Structure I
Amino acid sequence: MSDHHTYRKDRIDKEIRAVHVMNRYRWCESIACACMGCVNRSGGVRCTKEEWEQWVEDNPKPENWDEIAFAYMTTGRAPDE
């Protein structure tokens, strides 16, 4: 892997991890935003859909995703916060 590719992958990882956890696994292709939160709109991550898909493949949703999602929707916090 070239230095440029490694740098880009590291930058994308940092940007995606800065996005709220509930939005990291959602990609929007809508023209008109009715934002429910997504990585490429609300997060402002500068990557292609293919790069995001690779990130998701490398960073699958946690096994307790439903628990995390429910906690955020009901309390606004992760279960361990």
Structure II
Amino acid sequence: MNFVESLNQMAQDALDEDIKDHLLQMWVDSLADEGPEYMEWKLMYYASDELKRQYNEYYNLAENDEYYFEVSPRETT
């Protein structure tokens, strides 16, 4: 058994969160090096279709624009 496996679940969960936070910060910092537009677009890449749709609308993006997101059609009820 290694040290991490010997920790209780709460300690393991806290360690996981610390690692996630650190990796996310490293990723965001590396994106920032590419410029704010790219960083925002890359973050939105992981967003829901609704947020992507709002992003497209906010920037008035069309299908042939570089930062446009393809999204599924809105469901109508």
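Since every read-out is calculated from the coordinates, none of them should be taken as a lab result. This structure is a prediction, so every number in the text was calculated from the model and none was measured. Cβ atoms are built from the backbone, for glycine too; each structure is taken alone.
Brief remarks on what is shown
- Source structure of the calculated read-out (distance in nm of label points 7 Å out along Cα→Cβ at positions 8 and 40, 4.5) within I, II: II.
- Value -14500, calculated as helix-only ellipticity at 222 nm (-39500 (n - 2.57) for each DSSP H run of 4 or more, over all residues; to 500), assigned to which of I, II: I
- Identity of the structure behind 13.7 (criterion: Kirkwood radius over Cα pairs in Å, calculated), options I, II: I
- Taking relative contact order in percent (Cα under 8 Å, 6 or more apart) as the criterion, the top-ranked structure out of I, II is I, with the highest value.
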